[in-house]
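Below you'll find the structures, each written out as structure tokens.
FYI, it's all coordinate maths here, none of it is from the lab. This is a predicted model, so every value here is computed, not measured. Cβ atoms are built from the backbone, for glycine too; each structure is taken alone.
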Structure I
């Protein structure tokens, strides 16, 4: 499956009619590509505590960056992974991030990595840098390294929101927003703002038949994250419009948010 985009509908179906589904032969669910949140993992495990949930961190350019296991004694924490054998987390100046330091770095792998992108030397140099004689594949995902050596994924650098000089990764905002019971799906974007440079803005797809509680969503995020990471505005949209692989078009939704705010 592809994270919450697939797992949440599965969980809704199980919650609505648990007697309809026989999960006795379902031993493992494997996910990659999109965030798989802790509440959804825990909800699935309630229906079948014996199964194993495997969350894999990787990309087309870098397979095996990390793995997370839930069930069977494993943790269901969101975006927390055991780092792969050939994976590293490096700062922008090429230093390895020390566990527990709180420093942020790019996740990459060494060893067997692609030669590059076809006829795109600039992007190839950015994604496949050579550092101290070692060639890495670094697709652009940022993380911190915890004291126990696990990594916490923050998100893709290309969509990071710069608000008031602080970097906010959309994924952690989206995770918090989607905890609100009225929210079916959510995306966080940065909308141009005269004071902050970019203002964190949440675009949400609501559950059927409910109204947007903008103040409630913002308050919920502030309970879980630093206040500067909370959205300044929350805007409703008919559908987030995920692609078949569950990816979202951040540019389209950023333009939608800017248009909606300009009209108010």
Structure II
């Protein structure tokens, strides 16, 4: 964000949205991170792919917990993907969609620290977990951040019974990912990230309309939805906890657009005249 970015106004807008988000009924919708009732959740072991997931009991069924967090984009690695540096499996395996959010010091945003710490502790205390590597979100101008990411592909050997989901043009326009995955990787439901714009209706309700991922830029106010997954790494009992990106919705790009620096035009003739003096 440059010097023209109206940080105070953006913080006020974000603060208002976060407070409204915390008051939204959670039935049938993902709660805000701060409104998550962790005592109603369990960490459950899955095999395809092998991992631990945070789930909630819904009657006789278990449903993976999804939460929403709103913030200002500070950093991103989002589609479309036009070309890859390497098509080697060790490189393709870690290709991901990534977003980092900040509140620019906003107190209501930094309140995300506590539930994230509690979630980490819940995973850490799970049977079979000896070592758990936690979140590493980084900072933006010394301010707290939250980051989410999701890999584009899953190794087929972990999910042999699942079918591949084709990449849409706004993700993989030149088929770079399709070519790179070859026969070793597939795109599963876990790898799908939805991109949208949140639109306020006249009656006070809201809806989501599709939006190309390339429209998201630094300085935009967004709402991210994610899940919590711990993947095995290294030796048996060692895990890495991930805040996994499932959807990203644009709230407003107005602050970023208003801060855009206009291109300066140079009067060539005037410059030459000054040079002859």
Structure III
């Protein structure tokens, strides 16, 4: 994700928490740098080394592990370290990218409910980090703390039951295992769509693109500026006119009362 979002990456790397994150794993960083010969000067490079070891452990026939990493105990430690690092890293930008993921799911469900689409299923090819992002965003069992294995999937399903739209989340860890339903904290089963849609703030595609790479250069921001200035000016003019009309009305009312009091034929002292 950071490879395609230069502005977002720059902003993330400028946060103090980003630098502090690497310091939490300083002993492991120094060990990996020494053994791999790879310069690890930020979180991004650290996860690349961990990801490389993890990938080689899954594909030893094609990508054999180096001797210093070729034992089950070390691989288990790397997997836990990999999960922990990604969980902490994802939390830095969870509201923005997680909110956009949530918006995409809710928007597709809403299209079905409003009958504005013929799609019965939409498939996304995602990274393990995307799935963990959703897990941490919605506090889903297992996914919130673990990067899923290859060939696993998460399905968000919309069912109409007794005239209500219900959301279910299913997770299949591997191709050889049965899928399991994941509970949704904050949305008791059956999870009503209207409640699911409001679990977390949504981030639109436009908002996410602005965070990712900045405002769209094709959009003239002067229009927005001039529009807001014009709106403020109109409100100010309306307020001034309101004050003037109020003063004029008061003057006319005062003059009418004065004329009535000054005319002795209209206001007799004795009746």
Open item on the list: Quick check: 24 is what I get for relative contact order in percent (Cα under 8 Å, 6 or more apart), calculated from one of I, II, III. Which structure matches?
Closed with: II
Task: Of the structures I, II, III, the one that 1.15 was derived from, the read-out being Cα Rg over 2.2 N^0.38 Å - done: II
TODO: Figure out for me which of the structures I, II, III the number 0.90 belongs to, where FRET efficiency 1/(1 + (r/R0)^6) of positions 144 and 208 (r between Cβ atoms, R0 = 30 Å, to 0.05) was derived from the coordinates.
DONE: III
Open item on the list: If FRET efficiency 1/(1 + (r/R0)^6) of positions 128 and 240 (r between Cβ atoms, R0 = 25 Å, to 0.05) computes to 0.95, which of I, II, III did it come from?
Closed with: II
- [ ] Match the computed value 3.8 of distance in nm of label points 7 Å out along Cα→Cβ at positions 8 and 56 to one of the structures I, II, III, and report its label.
- [x] II
Open item on the list: When mean projected area of the Cα convex hull in nm², for residues 48-111 alone is compared over structures I, II, III, which one is greatest?
Closed with: II
